[in-house]
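Next up, some structures in structure tokens.
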Structure I
Amino acid sequence: MRGNDSAFALSRLASSAMLRRLTTTTTPRTLIRRRLEAEVGRIPKQAPYRAALVYPSPYRVAMSSLGFQTAYRVIQSTPEWCCERVFHPDTENHGLEISERPISYEGERSLQEFSLIAFSVSYELELAGLIRILESSGIPALREQRGEDHPLVMAGGPLTFSNPSTLTPFVDAVLLGECEQELPEVLASMTQCRTREEILGAWAACAGLLVPGIDSRVEPQLLRADDQFLPAFGPIRTAETELSNMFLVEAERGCSRGCQYCVMRRSTNGGMRIVEPKRIFDCMPPDVQKVGLVGAAVSDHPRIVEIIDELVSRDCKVGLSSLRPDKLKEPFVAALSRAGYRTLTTALDGASERLRSEIDRRGNAEHYVKAAQFARKYGMDRLKLYLMIGLPGETDSDIDECSGFVTELSRIIPVSLGISPFCAKKNTPLDGMPFAGISRVQARLERLRTGLAGRAEIRPTSSKWAWVEHVLSQGGAEEGHAVLDALRRGGRFSDYRKSFLAIGHHPDQTGFEGVSMPNKRDADRLARLPVIRVQN
């Protein structure tokens, strides 16, 4: 588990072939009922007001999302409200034509039967799923084409910490930041208003709630829940997810580090907030056998070894997100081994020591060598490293240094590289940095493959779809409309390319040549709240 888009994309691709075999001969209702029977911890509820809680990616991804599960738990605990979950069909095709109307899991209802549709959106490429789900439900995707007879559409989730601008043509409101404290008030306002206009007016008065049709703020406030609402945890466990039968709980929220590419860096929403071990354990049901400790910097928790050892004493297997290389000291790796770890995973991020220094990543060669040695000493099978290529200022010599260094590590323990192209995000110091270009990324990948042939396993994400992600991460309402246009063309990459070319985006003419990193001393000043460009 890891909190960045690269790892998220890799996890989504890992088991798609198996899912296709499972679902091609199963009707949607049969599949829903089978999955409901396999779930543990669902919160049954009936209430006067009902929301559809929608995840625009497949079930197995959604149910491994702590944010989605938290929104579910919050709605189910809100007086007069309940929710039913809806998911994108089980496919990784970005241009999918949904053949049947999506229906909710709990009540097998269509989206038109709900008063509110609440989307949880994790990253940019899920905008296509959001549009497809609305249109296949008979609901106009564009906000301006909906009226009193249509449900209200809201979006929230991890994407709102960076750049939700591309969502604004399609949703009536965006809940920015952490939902635990504000979401019940947003729902309550719907029960107190009579018309769509009154509801939107009430929402526009809420801090942290962007209402594109009537709101002109360009730097709205990110919501920050009080510490009493921590930790977030996922009530539902099921085998049919990326994180099978795992109870998800926060060990901390935010981060104290300054990595220049990361949305959840120290300047975002108050930095790092530690959750006391007792609060973590108090959330756990007594029958839990697998625990996922979630957060942007879990390995920075000052009592992480103590937490792992307590979970092991309870016969729990443990998974952690975001293991930092400088924290992989021997006591920590030994604790991970006791918790059942067979693969030690951390981030290499930059291809060279120079690039890692420039992005303020605290991982040097010694940290990775020691991590490999400790992983081997404690019986682990593999070291897995996440790598970004296409960082500003990267050259072929950086790629060659990476090949040489990973070769050294592979002499200690087998190594896997999960590789993704760098995509600049809003609310980071690298906001505005160009994409390296599809051709350049593919050439760098080929150079890396040649340099590591027979020495390491390489699993790259698509450079083509990374370019699409980059355009959306830097874009606004116009790019959102371009996604709709691409889907109307068929939703293939070639369709996105045509639609983005029409508004001035070229996959290889990106201006990458000659760019360099911003000065690290200016990093916190450069990282600011996202500018929301609204097109009314």
Structure II
Amino acid sequence: MNSINPAVGIDLGTTNTVVSVQVDSTGPIILDIPQPVNDRHRLEPLPYIKSAVFFEKRDHAVVGAFANDRIEAFRSIKSHMGTRWRGKNPVTGEFVSPAYLSGHILRLAYQAIRNEYAKWDGAALITVPASFNTDQRNDTITAAEIAGFSNIKLLDEPTAAFYYFFSQNRESGLFDKDQYILVFDFGGGTLDVSIIRIEKGNDKILLDSIGRSRYTNLGGDDIDLEIAAFMLACWEFENDREVTGLEEKYKEILYKLFLDRSRKYKEEVEDYLSFEEAIPEFFIMEDIPYKGGLNKIEFRRQLSLFQYEDIVSKFLQPKSDLNIYRPIEEAITIAGNIDSSFVKSNIDLVLYTGGTSSMISVQRALKSYFPGKHCFSIDEEDPCSTVALGASAYRYDEMFGDSSLRMRNRLLESIFTRMPHETKYRTVVPLNCEPTSSFKRMDGEFFLSNPTIRFRLPLFRGISPNDQQLSPIRDLNIVLDTVMEPNTPFEIYYRMTENKTIALKVIFRARDGVTEQIADVSIFDDKAESESRKKLCRINET
């Protein structure tokens, strides 16, 4: 056990969760996490935690590789963060939240760090997609608190990955000039794109994230699903059976069997292709439970290179509904809103990271989309670890005060509202919003149109008021102490934290001498919303 307080960075991933620590200037390292793999009662160290949670008792869950092989396990939990989704605990029948499930994953990480470093202060830098909204970020913080962490800070995943690249090359002269770098982070469950502007001053380097993509669930899991669907269709044809006609339990096991095998098959194929070898055969030979006995599933299929690339290229076609180019274009659009002189051709370097970015076809697509630009992996050998490594490197520099570097933290997304009598959206939180300790007043005048005791402010997220993809987010609901009359003026204030969570404050200016009412509540805050509901009940009772 080490008597050192390490800088901790954690990549809480959809498929894998990776923990990194840095204790000195030699750089960050990946921390092996003991967990059950094949034997439930035997722990084996792995350089990642499979992001899977399996409940074997009412209040006890197994996390990691062993859990990932259980049919009833919860997986891809990250894709549900910040939503109303709830999973059903198969042991108790109770519904559990994404934050609660993620808390179990982070608890395993917490215990491993604590066991290795007795003097650790419990602080950590946890990474999230740059496009995570307040709800998703708050769920991540809640999960970390459930796990036992203290002083939790969040860092955008592409920024963390870039920081690892920066920390490894800061003395190389690569950053001696102003430039634009696009970071393409393609993981198992999300695709995150950021554009970082580097400004070289006399004695400082400014890292300024000026563009990022919207949130998307597109990830390597989608490619695995395409392979599994193709192979399962072939199995149906060969066996003259339709999966839809099978009993539910058997069907569920069959789906999982083909999906797990497809995931491993994709990794095998990409390994073979990297050595320019013929791709291997897809095969399954497994006994699975069926009607009180066992049924042997035996299936083989040899694909040509053309067939394989045709299956996996669905998301590499510009005309597809979901593709890798749309997030890039979104990041470029936002960067142009922040920096009016920026265009796609300004990008000097394209860095890719994340497990799915190691696919040959993905790398080929990126080089084709950015002709003549330098495109390369942040870490060819282990693209899944760069985010965690960058997070701990950033945390280390933060702890020990690297004065040669400054990082700018922008929201890169606007929040809008539209009052009932209005046709146009108004900006509540601007695109270039940065963290502040105090609230800023939103421009414009607002007046109540009806007598009000419960105030509702509809909210939307997007790039501009004319954005065709404006999406509604949870309304801000406030219960007032007294009824406010029509035409009562009110003001809206906003504030962004270092973790890019947004708080809003509404001040009503009553005109009858009543002291002004201040409603101060974080949007998407379940506790605050609950208190508002209780307050409304008390008012109704009186």
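Every number here is computed from the coordinates shown, using simple stated rules; none is lab data. What you see is a predicted model, and the numbers here were worked out from it, not measured in a lab. Cβ atoms are built from the backbone, for glycine too; each structure is taken alone.
Comparing I, II, where is mean count of other Cβ atoms within 10 Å over residues 68-75 highest?
I
If log10 I(q)/I(0) by the Debye sum over Cα atoms at q = 0.11 Å⁻¹ comes out at -0.99 when worked out from the coordinates, which of I, II was used?
I
One of I, II was used to calculate FRET efficiency 1/(1 + (r/R0)^6) of positions 36 and 84 (r between Cβ atoms, R0 = 35 Å, to 0.05), giving 0.65; which?
Derived from the structure labelled II.
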